[in-house]
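What follows is calculated from the coordinates using simple rules that are stated; it is not laboratory data. This structure is a prediction, so every number in the text was calculated from the model and none was measured. Cβ atoms are built from the backbone, for glycine too; each structure is taken alone.
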Structure 1
Amino acid sequence: MNNSSPETISQPSQEMKYGERNIAEGKLIAFANPRVGRRYKIDISLPEFTCKCPFSGYPDFATIHITYIPDQLVVELKALKLYINSYRDRYISHEESANQILDDFVAACDPLEITVKADFAPRGNVHTVIEVHHVKS
């Protein structure tokens, strides 16, 4: 039996939760590559990417695959997670999201080479995979 009156039941706060604040404040950051001069590949998979269709507002879900060869800097993974989560409420196309992730990653750590592959879950019987690539000149 619930003895709580409606006045004593806690209501969700309208203030931003700490996770939401971390996501909103998140940006890509990088740290010094511990093996500058050695060509090695880093593969990152982010299976919980979400954004919103700019036309319908429906949610889109994707796995983002990032493969890069670092130069002077390596991306910090927690910052990358928060950055990727910041897309959750953005109205952005599949094509633009993959390209924006690539641009922001290059701006943050200037890798020798990078590929971003956005593998979107099928919606309406359409499966989309966007792959963008950058090579340092």
Structure 2
Amino acid sequence: MDKLTKEQRHKNMQRIKSKDTSIEILLRKALWKKGYRYRKNYDKLPGKPDIVLTKYKIAIFCDGEFFHGKDWEVLKPRLEKAQNSDYWINKISRNMQRDDEINKRLLFEGWTVVRFWGDDIKKNIEECVKVVEEVIFDMKIV
């Protein structure tokens, strides 16, 4: 891991946003361009999904790889060697657990949950939009 001072790390962490992130904006613009209308950070649902297509009962989350534990089996051992490892391992583990709980609650309430990793949105936005469209298409068939 990199060697940042406590002040540098603090400054970096302060700049991390919970809504209107670059990946959310990218996906929202792509969906809007295709004619999909949505709610953002919809607080009437568990977990305040980043994008909600109320017409289709689809809740979309745009997850950052680090904070949501992508490739956890690779990330966790790296974190164990890092500074403040207990804090980060507990935080990310709890985030992953919360994501799972939110998915289950939304599914129970009749919503379809779609989660995208930030890198997937950045590198392949068309594919992400296609996933959403396939979910909508599958709903219309049933």
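Structure data summary
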read-out	value
Test item: mean projected area of the Cα convex hull in nm² calculated as 9.6, pick one of 1, 2	2
Read-out helix-only ellipticity at 222 nm (-39500 (n - 2.57) for each DSSP H run of 4 or more, over all residues; to 500), computed value -7500, structure in 1, 2	1
Top of 1, 2 by mean count of other Cβ atoms within 10 Å over residues 38-45, largest first	2
